[in-house]
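Derivation of every value follows stated rules applied to the coordinates shown; laboratory data play no part. Everything numeric here is computed off the predicted structure, so don't read it as measured data. Cβ atoms are built from the backbone, for glycine too; each structure is taken alone.
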Structure I
Amino acid sequence: MSFSYIVSFLTTVSLVSGYQNYTIVTRLGNITGLVVSTNGGKIFRFTGIPFGKAPVGSQRFLKPEAYGSWNRTFDATKLGPACMQSYIGASIYDNNLSEDCLQLNIYVPYNVTKDVRRSVMVYIHGGGYMTGSGISYDGSRIATLGNVIVVTINYRLGMFGFPSLQNSGVIENVGLWDQILALKWIKNNIDDYGGDLSKITIFGESAGGFSVNFQMLIPRNKGLFHRAIIQSGAANALAAIKKSSTVGRLIGKNSGCNDQDQSMFLRCLRNLDAGVIVNKTDEFSANLGIDVFSEIVFTPVIDGDLLQRTPMELIEDKSSKEFQFFKSIDLIVGNCDMEGAYVVPLGKAFEKQFNFNMSDGIPKRFLCDGLISKIAQTYYKNSSSISDLLCQEYASEDRTTQSLNAVHFLTDFVFIAPAVNLLQSHASSKSSYTYQFIFSEDVQLFYPNLPLWFHGAGHATELIFFFDARNMTVTNFTLSAIQKTFATQLIKYWTNFAKSGNPNGPDKTDWLPYLRSTESYKQLSIGNRTNGNHYRKDFVKLWNTINAYEFVTSGGRYTQSGINFSLVVFLYALKLFL
């Protein structure tokens, strides 16, 4: 989905001279990193560490293989490449893209010692499964302010990570397998860097949030992590997963491979230069049209191995081994309040087609005949009843209100309603902690030149408070004094949770847990860090009523089947009494 392109414009730090080399002994061999002075203290940084062999040639589209040990002292002072991805933003990595990219980066605060065991936080980057890299996110700020070890990882992207080929010689979801291999490496080796193996938290944003959620639904991951933070990416969203996909086959055909014979087609794909696949993927993405708002091009699929059923089905099946694992993990789920802000820059491409000017606001015809109609067509059998109801709920006579409602429409459908549904399922268990947040600090770093009618925190806005914004190409942004104080509080919440399962500190209880009855959430902005209840209750109920009815009428399985919508409307009319 195109909103992911917004967060793909994150770039790597530049290593400067004068840093001190530092070598430690690990079970895999000696490794040399850098000692870097920061405002929060010294950081011991080890970058470009391989956890998987190069997935190239015959290994393209297959599960990753563990890298193993090294014979000489490994040089971890340099940043490794980003995984192959869209050339649209490739310059942010100085064109340092490679298939040989299964590497991770470790940030250790103050000193590397086995005498002090620190909680470990593993960040999975976003980018719509098509862009992004672990090297874009310098973990120094989180590590020093929270006194935790931060690890950032790469995983294969686009067709390389989520082939979508429906070919017997291909392993689907290899991007998820890459993440699992990285987590295994961390579990087996992070204690050499002073990590506490009993306190590993995975967290991620956007596709990284989806990924965190998927990993929570894979029981074989038991023991690899103990807590999870999902930022803007609940995997039970309809857009987060496909039953199956053949987009990779189409891109392969466009690349010149004949798909009449499976083995020959696959051999051709594996012999293609990686750049050809990237270029053809970019061409495909550039011609999505209005579909850019409804679908993520590459997503995990139901492969019968890692994923047996959709996340929506699994969290409803309380007896499944997947749900049992899911409920055992302490969890924070949250969103920005205006995630759908990407409708503004992307919607400009449709001004002529729908006869409007984005600066003046989003008209009803674009909201109803464009956005809503496409969602109904993609996920609800093109139901006119659903389109009419959604148009009625989100349209307004006031252009500013309606414009903001268009942002809320995408926010609610893709992010908020799935997040609340996920929280409700998790909170049904008493075996773990559950928390929700809504981030609402209005910093328009990723969305410059937004129209005057817009306000709120767009998708990915919170990232600039966790990671150094100077490492992002959007702007040379530096936090103000009050923003630094806010960032410190956010990081304390996240790292307190990583240490104990509770975001509150020893003497603070200001973030209330999420309960099914209260639906408490923490508002996160500089001027407002209060608790609220039942975030966007009526709109969440609208979406979840539609999806719950579809679940029931399809025999307990979510499908894209038709809906007896008269009953949906009846249930929604009773929403205040349900």
Structure II
Amino acid sequence: MSLGGWTLAAALLLLGVPSLRASALTALSSYEFTAYRMQHYNLGPHKHGCRGAIVVAEVRSSDEPVLTRRCVVMKVRDFTTEKYHEAQRQSAAAVLILLPRNTSAVPLDAVQSFMVSESEVLLKETLMPVYVAPEDEQLLYMYEEVKQAAASRTSSIFVRVLRSMVTATAFQILVSSNSPIQAVTDTTLVTLEGVLPGAGDDPPTVVVTAHYDAYGLAPWLSHGADSNGSGVTILLELARLFQKLYSSPGTRPPFHLMFSLTGGGKYNFLGTKRWIEENLDHAESSLLHDNVAFVLCLDTLANGDALHMHVSRPPKPDTPMYAFIRQLEEVVSSRFSWVNLEMVHKKINLVDTAVAWEHECYGLRRIPGFTLSHLDDPKSELRGSILDTMSHVDFRKLKRNGVIIAESLARFMYNLSDKGSPKDIQVFKGQMDFQDSRLSSLMASLTSVPRAAQLLDKEPGPILLVNTLEHELRRYLMQVHRHTFRQDKRDPDMTFFEQMNQPIMMYRVKPAAFDLFLGGCIAAYLGIVYYAIQSCGYLYTRLKAAVKSKHQ
């Protein structure tokens, strides 16, 4: 190549490098954000969630063929069980899931697919760190960049090499910690109870209960609107409405009505079990010792046009539980005929240490009960997902289910069917009806903070929420008690772990190929300068000869 050609090439390269570097810095070169680690706990001998937290790796899209020692970034619509297992198989450094700020904008099929994958992922443990981070402008920019990089893999090898050497920008994720992950065994569970005393001497007791904790892929993002914010919301409204009936001796029914809000529902209903043990094995006097008509458990009631009555054994005729179910059927058939009311019978497996529904805890102690839910399967992915948010709650169906339960309870307690009352009679109407504003306010309060069990006794927001629930019960009920259950640190039923929310640094870096390219440009430039210096005498002699010949 001639001297002019080398000079032109060097000039083009040197002019191109600054423009390439400038185009790559349209976003911040380093960025710190908070991400939330996947569940990490032991329930008895079973281990769940991710055991790792530290990440130092380059970010790659899940579409890339090679993920080894890379941090795989996915959106909600990208996250599937197959891609998660592929990242595990290739020994990926970590998985980062970007959660949209507005989950209502995610298509329902994508939500359903994510929930299914989420529930399957949580069944087992993994050493690979898994983080969830709310989307923002910088993270979305990073996602689009790595997506485009993955798409370029399908182009020709010359284009791929050129892009890698000149235009590509890599992102590196750094999660560092100077302390190891510590186990937390001092978690406490709180159960709240309150009573509306019935008329007469030693009346039977109806127990209405719901668990208030939530569960999902990441504890800090578990708000549990349908499961089980809906059950808690209906329970609190029932307490308000029945308090008005119990406030007057003339309208007080011949039943004690007990309400309980239990913790640890997502962890084998440990709060319910401890509360039952305290009442039956340790308390000298308790309503659970006496004549319990039945226990009604409320779980996941904010969607669907079906109500499933989950029972361990079908109730026998002439029992209070059978009579109440008959009232449920009458209310549904007379006023809500489009609702499918169905009984689901599932025997308690005494060999299995896990229980499917809350009423099974009572069934093991021979206390009759059943769970009312719009779900027909206790293993439904809807019972534990970070996408279970308020935006997916149908308040019309939540109110409808609350009305069905309230009317059925009133008809049962006052024995309205035997008194010849019309089937479509409405006990709760006007000022005694379910209030839309109160339902939305209660649900907003419940979903305003994460309700994962490991946070409810550690973080200010969740602690305040439990205190607020206690305050609500005290407004309408009598004999309100707060039961705090502490674990045996030597042999805990459940063990949680620290470092569930982490600051993460994201750096924009050029790949190693760019350094090679830049080094080549610098070497070419120095070579040209060296050649020019070495040729300076020759050029001077030629120039002098040319000038002399011109003068002659």
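Worth a mention:
- Looking across I, II, the calculation of helix-only ellipticity at 222 nm (-39500 (n - 2.57) for each DSSP H run of 4 or more, over all residues; to 500) that yields -11500 traces back to II.
- Origin of the derived value 16.5, 50 (Rg and Dmax of the Cα atoms in Å, for residues 194-337 alone; candidates I, II): II
- Among I, II, structure where Rg and Dmax of the Cα atoms in Å, for residues 74-289 alone as derived comes to 18.2, 60: I
- Structure (I, II) behind the derived value -0.52, -0.62, -0.86 of log10 I(q)/I(0) by the Debye sum over Cα atoms at q = 0.07, 0.08, 0.10 Å⁻¹: II
- Structures I, II were compared on distance in nm of label points 7 Å out along Cα→Cβ at positions 82 and 466, and the highest value belongs to II.
- Value 1.6, calculated as distance in nm of label points 7 Å out along Cα→Cβ at positions 50 and 114, assigned to which of I, II: II
- Source structure (of I, II) for P(r) over Cα pairs in 10 Å bins from 0, in percent, for residues 242-281 alone, computed value 26, 32, 24, 17, 1: II
- Winner on relative contact order in percent (Cα under 8 Å, 6 or more apart) once structures I, II are ranked, highest first: II
- Look at FRET efficiency 1/(1 + (r/R0)^6) of positions 42 and 362 (r between Cβ atoms, R0 = 25 Å, to 0.05) for each of I, II: the largest one is in II.
- Percent of Cα pairs over 29 Å apart, for residues 274-529 alone - structure with the largest value, from I, II: II
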